[in-house]
Structure I
Amino acid sequence: MKKNTRMVLALDETDESRALKIADEVADLVDAIKINWPLVLSTSPEMITRLSHLCPVICDFKIADIPNTDRLIVEQVRRRGASGVIVHAFTGSDSLSAAVKAAEDLDVFVVTEMSHPGGREFTAPLAERFAGMAVEAGAAGVIAPATRPESIARVRNIVGDLLILTPGVGAQGGSASDAISMGADHVIVGRSIYGSPMPREAAEKLAKEIRQAAQAL
């Protein structure tokens, strides 16, 4: 995964034409575009392929099932042209290993902790264990929350050189500069960009903040 601007766009827009317009506007300002079920379900799985022609695509499907189902989903994501996929670890090491094995050259990112307040209830207490499972399974990286930047630092101590992608910046209250200073490789930003009347201007502002934070390290 390239590390130019260190920013990933979470494109949760459900209007097809607007989603493609925003992606085209900011593709050169982000290292990847992360898409979730809202965009895929409101359009089609073909959206993965279409966006991949503009920018690397990470499918945030938070896969959490038995090993065979995890394998089948990851295979389809790969065949659609995505560059990465996000999976959960709580279903067990066998499911996680199946996802990583099926990924081949696809980057697998493991959720250590959800970024919303409810994430404190079940995922946060097990975040370090999930991070360890990501290392053992051979994942490319993990997801750790910008809303709780201290968690990023703890996860970094476990995952070493694995990539850390950090959601929760902007609308959820997380800070891009705090996330970078705590050890995140990439900051995931959604509504602050795609919900802005001027997406490119918003993306440029955030890219500048991330760049300054990285330079201060």
Structure II
Amino acid sequence: MPPAKPGESEIDDLVHRLVSLEDELERKLEAQRSRFRYRMEKQRAVFEEEVLRQHRKIRTGILTFLRRSPLAALIVAPAVYGLIVPLVLMDLSVTVYLWICFPAWRMERVRRADYVIVDRHRLAYLNGIEKLNCAYCGYANGVIAYAREAASRSEQYWCPIKHALRVRMPHPRYRRFIDYGDAEGFRAELKALRAEVRRGPGARAAGKGGGG
């Protein structure tokens, strides 16, 4: 196994801390569910009947909602919703790409349901337009996250090299990439990085079991 890079142990400590934070986040989410009086059943939030009645009472009617909306927001709506076409094409293209390429590389396909989540339209305090907006936003952001995950796994397999310039908000795998200009490191670590991404997401966070 190649020697650890400077600071690698600190990075691994951060990964373990992130796992602990995820556990803490789940506990806080459970407390939030209790606070707003809903439970999860078959991946769906179910509110208490009394809460649903209160939600329906505060729902804004569609006509009132339209009267209160800025004229500029109504005018640009077609431009916003026109993006559904490239989004659907991206969704389909990424799915086909995953089914064709990832098995050839012996990689686990990205689970679309982990990224494309559309559930806010079920909230009773939203009117029809608000539900449509929320469904669209959930789908659009989910598809982009789905595509980013597929691209980041592909990048780790084929070109896990950091850029010379600073990357703002890089994907989580980027920190494991090889430094720009480290020719020996690239040849020495490429095989291990490919093996890591083949094991699927969370392999590093679960523990440093198998090396290169």
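What to note about this one:
- Computed over structures I, II, mean count of other Cβ atoms within 10 Å over residues 44-51 reaches its largest value in I.
- Among I, II, structure where distance in nm of label points 7 Å out along Cα→Cβ at positions 108 and 140 as derived comes to 3.1: II
- Here the criterion is FRET efficiency 1/(1 + (r/R0)^6) of positions 60 and 100 (r between Cβ atoms, R0 = 25 Å, to 0.05), and among I, II the highest value is seen for I.
- For helix-only ellipticity at 222 nm (-39500 (n - 2.57) for each DSSP H run of 4 or more, over all residues; to 500) computed as -19000, the structure of I, II it came from: II
Rule-based calculations on the coordinates, nothing more; no lab input. Here the structure is a predicted model, which is why all the values come from computation and not from measurement. Cβ atoms are built from the backbone, for glycine too; each structure is taken alone.
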